[in-house]
Structure 1
């Protein structure tokens, strides 16, 4: 049985389908990435799986529990780190964890051991008795992850877990996420706007747009679908029809986009064929060769740029814009 099973799940706000007849299975112990532009439906999907929002139609199970019929069992089985901070800034780190342990029914005799283990995992033991309000953004994120783990959930939802953090702190958070997956065999569902984050962490990635999955594969599999490397040529002269025709006949040139004074090509095994391409183009001022990236895949399937900013609540933002 998969850790998460989703069948024809839909959430509508009026006539707007934020999640549109979506079906998906996520394996136990998998780090699964949800990637998409603002308003794509990522947060709405997570909210339904975490029983924070009622589906319009369809069904889903989380850790074997139906999200409609057994919401309490689902809540007991999951941990969640939200986009926006949810710590009590007046309480210490230890007190925040103690409160969460009580709310989730962690037995009294186990609480202090669980709290100590969680603090050690995220390297906050020496700051345990300081107020959370005095913590840096990265420390607060680590404490939120520790809190989500106290009741030993089978599934962990991370909604934009590193948004707004500096690159060094993001890498620290990535380390904790990987360690959790390995040590606990925990299923982790991750939404992110950072291409590198999805590439580094996810075993598989679903590209979501307009509430639908437009592509699903491993990070490497998605990049292979681009069909090659990106080659940008800044031309010394205007591109002639004859030259473009010659490029189009080359079987290793998968696509050509003509810009203002430059060409952008997708080329299979670019290092091997670059000389042939340059011979056909003639004099060039600059050559840039880059391997295909997740951002390229994203643009190919959705046509949107990913913005490195705090994401809105996808569905409700869309609904408000259409009222």
Structure 2
């Protein structure tokens, strides 16, 4: 039973700005790992590659193989004036939902130019305050983006990223995200190989991450928030692997909140749904049907991500662990340290 008196202000914590990670750990799997046991409330401090100590033969690691695209474009209105466009997701061929700056000066009907033959027309406003934009180009759109676009790092990362691959998981392969599924950034090919050698199976799904995921919620009453719809695709063999793992006593380990949302959306009904749009909003009181363990990063206060983690492990335990992470100097957010909830 979901509570209807959940208050957003109860999902906050104090974070000194110097704990916001500005660059990823090198090597990837040497970041810190906080391990939380939901049954007894115990918290351990480890290194990420120690994750092998908590997984066992028969477990299933489910990853989101989305790949971040150079989704930030800089151009001009045909009538003059600089514009910045951030691609969120493709609604149909050539037409994207976007965030735009300066928003008050970009209207339906405006023509935009980005150079090298990439032009666009603003077709509509969105309910969330963005714009629908239809693009016109020659050749392959992703190749045009590679030439003209920039990697859209979160605003709290102030340093320029010299190697864009550091903001991609090593298993990324399906282009389309405006942000990385950051819990997966810590894996190396060697660590994945070691887990598979142990008998931990690996399955993929795809959910392209939009920026709505990271936005602070606006309503003090949590239940009034409406999530942005996201499209997910889960191969049938992944669905079968999740089902068989749980039936045979193994554990489904979701790598990240995006993987968790996709799995719980897929398994929310009497029969699994392999693909579709979901606006699933997971907050305390939610009954998890697919995920047994959660690997995640440390998230911003008052976000849907922090609510999801609190739904999985309990608000008090999560906030206690966050305050402990601050005290112990853990690194936070996209390039920060990791948390494994067992």
request  = State the single structure among 1, 2 that was used to calculate relative contact order in percent (Cα under 8 Å, 6 or more apart), giving 26.
outcome  = 2
ask   = Hey, semi-axes √(5λ) of the Cα gyration tensor in Å, for residues 227-266 alone derived from one of 1, 2 reads 21, 12, 7; which structure?
value = 2
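With helix-only ellipticity at 222 nm (-39500 (n - 2.57) for each DSSP H run of 4 or more, over all residues; to 500) derived from the coordinates and found to be -11500, which of 1, 2 does the value describe?
Derived from the structure labelled 1.
-0.36, -0.61, -0.70 is what came out when log10 I(q)/I(0) by the Debye sum over Cα atoms at q = 0.10, 0.13, 0.14 Å⁻¹, for residues 35-178 alone was calculated for one structure; which of 1, 2 is it?
Working: 1: -0.36, -0.61, -0.70; 2: -0.48, -0.69, -0.76.
Considering all the candidates, the number was obtained from 1.
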note = Rg/Rh (Cα atoms, Kirkwood Rh), for residues 131-282 alone gets 1.16 when computed on, of labels 1, 2, structure 1
task = Taking 63, 43, 42 as the value of Cα extents along the principal axes in Å derived from one of the structures shown (1, 2), identify that structure.
result = 2
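Only the coordinates and a few stated rules stand behind these numbers; no lab work does. Computed from a prediction, not measured in an experiment: that's the story for all the values here.
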